[in-house]
Structure 1
Amino acid sequence: MSHAEAALTEGLSKAEQAEIDQWLARFPDTPDGRRSAVIPALHVVQHNSGGWLPRARMDAVADYLGLPPARVYEVATFYGMFDVEPVGRHKVNICTNISCMLRGADDIVEHVEKRLGISLGETTPDGRITLKREEECLAACAGAPMMLVDEAYYTDLTPEKIDQILDELE
């Protein structure tokens, strides 16, 4: 079993625990404070788990925070920033909320689907890109239409700009 595979099935690494501890220090040492650390802890674990949250890793977060696993699962399945199924090496989220919709988000989605040969919620056959399901708001309305690729925001999108962005992904 490779180091990456072991990380997907085992508890938290020392580095992950240290990063989560930094977040825990920001909240009161109470059950409510520990619940407040679930989102940043899931970000840490997802980043180190190939971009998604295997159940064993969510269980490790729950155990580390001293919370019932259901508390962690409900957060992981509620927020669109978390994935509980495997994803591609890159995640593309296209905002389809009102500002982006009014400035052509539907055309942007159509262009990206055609360019990648997949629909929203699918991953390219080579595992390179996952086109996330509709995204309600990515908080960049002034730059509509926009998309988030991995952790980078791209605004004022045009088909040409999108093609350039997608071409630059490994």
Structure 2
Amino acid sequence: MHCPFCQHIDTRVIDSRVSDDGATIRRRRACEACGERFSTLETIELKLPVIIKGDGRREAFDARKLRIGFDRALQKRPVAEEQIEAAVRAVVHQLRMTAERELASRRVGEFVMAELRKLDHVAYVRFASVYRAFEDVADFREELDRLESDSSAEGQLSLLDRSAPDTHKPGRR
């Protein structure tokens, strides 16, 4: 690696440390010519698939958009930042594991919904309502019923309290 100070072509690694998540290595280097020291970060470069949008456009995958989607769904929900970051990493990992060059945005949405379902059912329903374009209350009820019957829903509170009177029926105020 070239020295950023004198452009000499020979630098020596003094120290290497792996990051907490194991995704990067920080290397401390010294220039053989001028003696200056500097740090570099080494990361794995894996190409993520191009995303094919619903209208046929193709876009490079953008992790920021993914994070924004999670943030919108989880807005004002009791989910820790670390859990959100882990969910984003899980989706990116799934994208890498597909080993496909192009991937429909619908598949990305399915990966996101799977992670949201694990994190928070309210956020999952929020995302699903937009993603699946719910048109009426019946669509919401159907999705809620699916969540309620899912045996993996342990640990999260029921979305619908069946014992409470339904005050949202037409004609009631």
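Here, each number is a calculation from the coordinates, and none is a lab measurement. Computed from a prediction, not measured in an experiment: that's the story for all the values here. Cβ atoms are built from the backbone, for glycine too; each structure is taken alone.
Assuming 0.50 is FRET efficiency 1/(1 + (r/R0)^6) of positions 38 and 118 (r between Cβ atoms, R0 = 41 Å, to 0.05) as calculated from a single structure, say which of 1, 2 it is.
Among 1, 2, the structure yielding 0.50 for FRET efficiency 1/(1 + (r/R0)^6) of positions 38 and 118 (r between Cβ atoms, R0 = 41 Å, to 0.05) is 2.
When mean projected area of the Cα convex hull in nm² is compared over structures 1, 2, which one is greatest?
Ranking 1, 2 on mean projected area of the Cα convex hull in nm², first place is 2.
Here relative contact order in percent (Cα under 8 Å, 6 or more apart) has been calculated and equals 13, so which of 1, 2 was it run on?
It was calculated from structure 2.
Suppose Kirkwood radius over Cα pairs in Å, for residues 54-93 alone works out to 11.0; of 1, 2, which structure was it derived from?
Corresponding structure: 1.
With mean count of other Cβ atoms within 10 Å over residues 46-53 derived from the coordinates and found to be 18.4, which of 1, 2 does the value describe?
1
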